[in-house]
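Before anything else, here is the set of structures, which you'll find just below.
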Structure 1
Amino acid sequence: METQAPPDLARVQRRTLTVLGSGTALSGLGVTIGITLGGLLARDVAGSDSVSGLGQTAGVLGSAVLAVPLARISDRSGRRTGLATGFAVAVAGALLTVVAAALSSLPLLLAGLFAFGAATACGLQARYAAADLALPERRGRDLSLVVWATTIGSVLGPNLAGPGADLGVRLGLPPLGGGFALSAAAFLLVAALLLAFLRPDPLLLARRLRSGADVAEPRPRRATRAALAVVWADPGGRLGLTAVVVSHAVMVGVMVMTPVHMGHAHGPEGTTLRLIGLVISVHVAGMYLFSPAVGWLADRAGRRTVVALGAGLLLAAAALAGTAGPEDAGQLGAGLLLLGLGWSCGLVAGSTLVTESVGPQQRPTAQGGTDLLMGLGAALAGVVGGPLLALGGYGLVAAVSAALLVPLAVVWLLGRPPAAAPG
């Protein structure tokens, strides 16, 4: 049982943001190594570009499917337990991926990458933990600060693809398997950090301050579906849910095929890997580096405005990246920078809208359900990426991804507040 002394909420929130930010920074390193290498490893194991998307899709699907049970653990036992459990699963997934690389086993590889996706699920759920104790007028900014912290590890992570390959060789593994050993170490450190320092637990404390008890109310069957129905019934929640799902699907659809597209460039393999790492680093910087500004803008200009801005950036990104050849690293980098910025706008503003559309008791369930739908949409985008690349090239991948913005535009237009009557 947590201490019952009245807490200094401002101090507790600062500590919570510091711990969550440190954990997501370190986990971002491990996750982006997997993003950079997962598709390439699947291609090498299967020997086909059309299968390359399955590597990233397995991770995205794992993130989606594991989001709900991890949210339930958080709902029952607190954010600290839920997040630490997820990173422990990710450690097991990273190690299984290393074994799969050594055995050149595609089924084992996909199973490992599926469990690896737990790290992404935890990184996303950490943003909600940042909002548990946040003041309403600072909710967007506090949420975005944890998203921003991912920048530190995520920008560095892709550039460890080369050193990770060297480590793999020294360990007697296939080169692409070495990076996942680094990911396992990073996730293990994050789990230990959260268990030791995420105290008091922000979700349990928020509940105690509201009701005097830190336990969740009994959940009915199909609680996730019920919570999502509440989100969808609210116009702001409906826009937020659509923005999160669509933004993530568009981002994943373009991003996961970029390393495979660049892998077709003519040149030394080491140089190509470094360029891929650089482009993905620029993309990840777009995703996370400017998120505090995005959160500030969402609080000041409004969530709807930032959702619309994000959709415009995603459309521009698909057009710019989709017209670049495999050797056009500069144009691909610029396109993926815009892709990351658009994703950040959709995620931060959309997540804030979802959080504000339900009461505190339903928030973890609604947030887990949102991340489930977000991951399933991204998994679908990822699984069709390989066949689309084989059928019509990278430009077709970008065009189909951009078409996913249509439902977001429809929900945004239908949810516009009525114009004020003339005075």
Structure 2
Amino acid sequence: MKNGGNEKPLTGDFRADGMPLGIREYEKAGGYLALRRAMKEMSPSEVTEEVKASRLRGRGGAGFPTGLKWSFVPTDRKNPGPKYIMANADEMEPGSFKDRILMEHNPHMLIEGMLIAAHAIGAGHGFIFLRMEYWRSARAIERALAEAREKNYMGENILGTGFNVDLHLHTSAGRYMCGEETGLLNAMEGKRAMPRAKPPYPQTSGFMGRPTVVNNVETLCSVPQIIRNGAEWYRGLSVNGSQDGGTKIYGVSGKVKRPGAWELPMGTMAREILEEHAGGMREGHRLRALIPGGASTPFMLEEHLDVRMDFDSVQSVGSRMGTGTMIILDDGTCPVGMLISLQVFYARESCGWCTPCREGLPWVVHALKAIEAGEGRMEDIDLLLEQARLLGPGNTFCGLAPGAAEPLGSGVRYFRDDLERHIREKGCPWKKTKSP
């Protein structure tokens, strides 16, 4: 923030005791100044252009430019009627926990970001789609919504501008498919959480058939900082050379000394995140590989650690940044067992809408479990690679199966020797060495 020079705009105002900021504390830190500026000094198109210029890209995993996404919403003249803003707070990506941190500590930042986005696209209603297990987030958000409504930051005639918008919390029964934006919209409408065929895209035909923008929590929390301090300031927060603006909440889980999450400049080196912030590997453990952005991203090896953690840089080494939350594979953990855990999750969470996902993922689980149990064949390895190809982008309705295929395909390639050893030795070598 300009006010105070805060280089950690997402987390810099968190309370030391871990409790969520109330509205007075949030206002004291500069909260809702961006909303005032957007409502009173900027047209909707000017807000969108500022977000475009900031290079903010979606923090939910896909990395689509946020301002560009907003610009696809038709104007009232072209499409009169209701429009909606949705916050995707489902966060069921294994290994990801960044959005929960933001909602539990500073729910007003999410609300302010949604209100600014509503002004930009002309939405009169908004919903926070929250997974049921995040009950602490739900309590914090409910309180913050009531406080914001009481102060006329939402509701009718906001801040005397004549603009009306209200936000609501929707606590979902939840499943992984709800994190896909069209699956989320179906769930919001009381339907089974399954993907929709595209086009049309939600920006033109979304919730109840009306124009809708769905953004990730971290994405929306970044918006007030951009409007208050400007796009140039936001771009300057990232590491020089990064094509993406701002900061990013990076996380690390696994056998490291300090697992957790940290707000750092976008484009921070993967090695710095792992070795400096997470403290490196625990004593007696060595890094074997890592998944850089939640469970649906391809594995990276130690040789890839000197890559900037931004969308384009991670892609250049054959992976995706995704949510920016690393899952560490150490040398004492069976990589085949890790692949099984990942594929069991995806097979269970498939909505069953399309054949490759519904039938292919259970077959992958069966094949991997057979290899682990000593019943696998060498030809199964190439069949797994072929299955990863068939589950890849363009072959299914949504990204669930491609997300499962990315760690599967990269894992089979990187850990082929381990798979072959399982087959030769008729079982898992890690289980044999640990048995009494």
Structure 3
Amino acid sequence: METVLTTHFADERYRGIDGYRGKGGYGALRKCVSMPREAIVEEVKKANLRGRGGAGFPAGVKWGFLPKDLSRPRVLVVNADEGEPGTFKDRLILSHGPHLLLEGIAIACYALSIHRAYIYIRGEYAREARILEEAMEEARAAGFLGKDVLGTGFDLEVTLHRGAGAYICGEETSTINSLEGKRGWPRLKPPFPAVVGAFGLPTLVNNVETLCNVPWILENGGERFAALGCEKNGGTRLVGVSGPVVRPGIYELPANANLKNVIFDVAGGLRDGKALKAVIPGGSSTPVLRADEIDVTFDIETMAKAGTMAGTCGVIVIPEGTCMVRALSVLMNFYAHESCGQCTPCREGTGWLKLVVGRIEAGQGRPGDVELVLDVCDNMAGKTICALADAAVMPAQSFIGKFRGEFDRHIAEGKCPFGNRF
């Protein structure tokens, strides 16, 4: 299978600029500075590159949302926050191919006449931040960033900004607020960032993995990239598999890879002869699938038909013997902790989900508690500024929908049927 991103990640020299250039790095940037800017955007559109941050919006279309008027400066914000539990793909890129990201940034900025870019990286990624800083210094010294990029007269300043590790700052308008030194709260839309974004300027926000595909697309053509995936989902995806599998890790696979094959063939199946109980396919906010529902492909439309989402392709494998009530309680604790508190349905709702699911898990559940959880979910979904409330609701609804009997037994028996101690 042809790879786009990870081809040279096993070579430690690829992290540095000499090793990167030795593998053809920055060749795509050299090529694109001689192309009409509109042609670069068209190649990205041909590629059917969907955003890799979770929402899956077509990248080329998003690029086209920036106003045509160039009288106001534009800004690129790179979302390297990666706070979705079960997701660790961007970390791999940042630590093994930082120049791949910088080249993608430079191409996007050149194509869209952007002269200021900000990489917003989560605070816990201290090592990755150091690697990026070193790569940025190398790229500036070599003329790929800074003043007069490649002698074209095009200037590009890139700044690395470290966040404080808030899940909410993965939402693009919260990212922008945090970047500006404000509280990391999502903004009401409209206006959308493409019109009024960072520092009041037209802003494009893209995920790390999304931008890292751009050099390959420019070097090899959008049509070839599109052919690596399927009709509406071009290219490859970085799929992270965690849980008790034989070979956990990150795998670069076609965008339409089969989830069942990923778990049992690519990742080697479950360890110690364990049976599979369930899978969270795209990071913790995506609805869970039972073991008999995983014969589906990763493309966005097929996952939606299966009642879940491809999300960030963070596959969390859950074996038989796992208490799904306890698993959900862990997730609800996370979302209650990470709610920014701006919207009442989310602030109060995530707290109630944590409380009620927690008491069910602790053997103190009351008759009607499951219905209460579902009622709280109904009063949260689609009623907040950003999607954090929905991110809590989707696992809660799906865990109960798929494993209702476990919740009922916890309440009826006052204990965990799997022998968990309280």
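Here, each number is a calculation from the coordinates, and none is a lab measurement. On a predicted model such as this, the values are computed, not experimentally measured, just so you know. Cβ atoms are built from the backbone, for glycine too; each structure is taken alone.
Quick notes on this structure:
- Source structure of the calculated read-out (Cα Rg over 2.2 N^0.38 Å, for residues 202-281 alone, 1.34) within 1, 2, 3: 3.
- Value 4.3, calculated as distance in nm of label points 7 Å out along Cα→Cβ at positions 226 and 362, assigned to which of 1, 2, 3: 2
- Mean count of other Cβ atoms within 10 Å over residues 146-153 from the coordinates reads 13.0; which among 1, 2, 3: 3
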